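Next come the structures, one after another.
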Structure 1
């Protein structure tokens, strides 16, 4: 079925609807108004934020949690440039999302129009694919291609530029270019007549041709099946191992076989496992196979390491945490990451979740072979947990952050979600706060971006409205998105934010002061973030004494249950918990 004479804004909305997109994140602008209005009329929830990066972070979170590419629409020029960090974060986190960017009118390109820049050149290094529509009839096929490209192979962001004169109705665009009565005025000169003819034909070309009807395409990340010989080789290596170790990274959570099937495969394999990034919570909070501490020591002792969706980057000290004598199986969608910094014994260019699923089907764990090894690792975990408990009981100049975070962990609902946005405080949370289930922990990923908090929580609360969503902020990172409390209030999304306020960029200060003897640029005031929250329509709570932790957490959770976003400004003290933990 083919149609004519539809405006571009309506066509964009039709494609989004056909693709199953439930939310469109945005910050309004004149270049994209028809998209927003049409999306609303099509039944897509338009969620407007206070900064364009937040819109993209929210789209990223929706993609991670739902498997459907998240979508953001931003206006031309600075609206588009404000998204660069969020887009790059999505690229490195391998999140499928579609960014729609407004652009100046086609006939005004490169003529000094407002906010006209070379947007495609800016985005080329940061997206999988990009395109710019030249006519209305191109909109539907370009957008459908964008959705497909964002998901196939290694997922990632794509960018589609949509000039403003393709989005409004034809009669409006015709008046812009030709105007009422302009023909009579243009007859006074040859140049005027020629310009009139040119513009008339230009508008005809913009709206010429048949319009393709939007159709849905399969969503979900796809990748070729693992090679049978790779499965056989992996099973052989695992069968001869005495101290195997599995590390499951975020790429394993890209919805190919589903979290329950992946968890079942890991349980069948019986290999002790560390869960990283988006894989945190895959096995629940207290699974006997799961290790949470002392990963470096465990890697050093292992005789076989399986990396499922995680490369040998800075997180593994560029592969140096794994001894050269240790056999290594690397499973990754990205061929380059298979060999990054370390040549594996077996490189499997495959979806890691599907590989583990098929490996479990082909492998029968040797009975009792790994019990001693698992006991060794369990003792490592126990020793570290005891250290953490000791640190949590230490006196502090303010609220002990380790104590606060362990207390937060103790009150989390089984359906809770945690958004991590910060440095020292949030890194401490990674050791002390346990997500209760799959896809219940959101952090920026390998880029380590600050500022994801509000956007991630926005997407999470929309996808899982019944879940208790917590944002764990450092007092540095909260500065990026504190204003979005207004967004939560306006859209009725009651999240709980906790700011670990120690008056500084502590993760940086730890090394800078120790090595250089100077805290320049690392100090902050202990700002009254709770009062700022109240000014934005949320509830603000001050936590300045250890004995108030329990009551404050209870009050925050009750406030959120009643429908109001809440921020806890926790005045925390300094600890040596993460001394020497900076990564470069």
Structure 2
């Protein structure tokens, strides 16, 4: 099947009762296996069926997020979210049988120890008591996502969604920027009562999941759900502290320089996205203009990326236009049956559009390479703390082609993008610490939790100023970060992997061929190694080590400080 388009792919509702029966049959065959080949045969059949189920789920997920008002796919999403947890006991039983098999040494010799590390995580993170909790969790996260997707903000004579209003944060008129941010803030303030309830219930549900597994709260389970096997809370705490000591002072200097460029006393929250007084770099067009430019760039970058982008375009594996009812998010997912990534976004005419064509396509390229280099679908996806290195590093590798997207404003883009890569990190670690606080202290009231966010802003973002926006000043900013609701403990990955991306930036400046070779190694290895093993395999440093943050960001800091001194 070579001639196909994403829109033409047929969805067939999975038969979950048949799947349970099949998983039980495979377990019996593993239990009675007379040779390693018997196990390999089961693993091959399991892999085929797992890829098919994953592909059907992806079709539903993508089509639901493309139009959250489509009742068919909304109902199918709810159905799958109800049914998938019911498979877990059967999946864990089969995985356990494989792990406990007398032929484990032969399996490990073929697939590596990471296969059993993943099974161990699966076993330790599963509990039948958690199935109804997972189902309730899915309903709540879908509700949050729908609130965000159906947002309608009346502004400038238009009805805008969350992506549409954010374009005004870069407007040349400071009063327009302020008014746009106030409209954005008001949306969250209006929904605060329900958002408080959703978050409160999610904390309760997730902490109960953790306790059902013998933990004090959800935090250990959250780490396991992110695939973390060779570091924990203490290492993440040490990283956050490095960010506070090293990057917060640098960011303060960058925002002081920005205030001078803009001719204002200090940068308010609604000024942060306006990097230059005469306007930010603007893309030369919409997706119909930018995608062909991206195709040209990827062909020039490497043979591998050229083949990849042709595949994405040929099969219509990107949906980038901003449309009513479309989920306010951006992501890459995959269709393992077809060895195909898929990229979703909502273009809004800012530099973020080009970041999608590098960041999300960086994820997609890594998936494309892993799916063609790894023997089983368990290794198609890497742990989440590695995944963002692919995307953020691709953003850096693409800097030489900025002219393709911004014309004579390319240098503006490069400076603004690099500054944002650094100034983002303190916010990212604040999101992580906020989640730790919420799950560790469920006794906090909703308003007390929001007050904790205010404290974290003082700690990690002391430049942040909201003028007279009472809701945002007391801590309302955190509500907009969907990862807190949907993907617990994911967000620290963006900050850890920024270190890897900054390393690749420096390596690329020194020796492009060597840097690209290491990047390809990183992409091809997929999820076949642990986090620390993957870093070593790609010749990257460990961000938890003392001094790692300063070392990783030194080259970027030098570029930025030199630029602001010259302006």
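Values in this text are rule-based calculations from the coordinates and carry no lab data. Just so we're clear, the structure is a prediction, and the values are computed from it rather than from any experiment. Cβ atoms are built from the backbone, for glycine too; each structure is taken alone.
Quick rundown of the values:
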quantity: Given -12000 for helix-only ellipticity at 222 nm (-39500 (n - 2.57) for each DSSP H run of 4 or more, over all residues; to 500), calculated: source structure among 1, 2; calculated: 1
quantity: Structure (1, 2) behind the derived value 2.0 of distance in nm of label points 7 Å out along Cα→Cβ at positions 311 and 375; calculated: 2
quantity: Computed 147 for volume of the Cα convex hull per residue in Å³ - originating structure among 1, 2; calculated: 2
quantity: FRET efficiency 1/(1 + (r/R0)^6) of positions 439 and 543 (r between Cβ atoms, R0 = 25 Å, to 0.05) - structure with the largest value, from 1, 2; calculated: 2
quantity: Winner on distance in nm of label points 7 Å out along Cα→Cβ at positions 191 and 535 once structures 1, 2 are ranked, highest first; calculated: 1
quantity: Comparison of 1, 2 by Rg/Rh (Cα atoms, Kirkwood Rh), for residues 247-550 alone - largest value held by; calculated: 1
quantity: For 13 (relative contact order in percent (Cα under 8 Å, 6 or more apart), calculated) the corresponding structure among 1, 2; calculated: 1
quantity: Ranking 1, 2 by mean count of other Cβ atoms within 10 Å over residues 23-30, the structure that comes out highest; calculated: 1
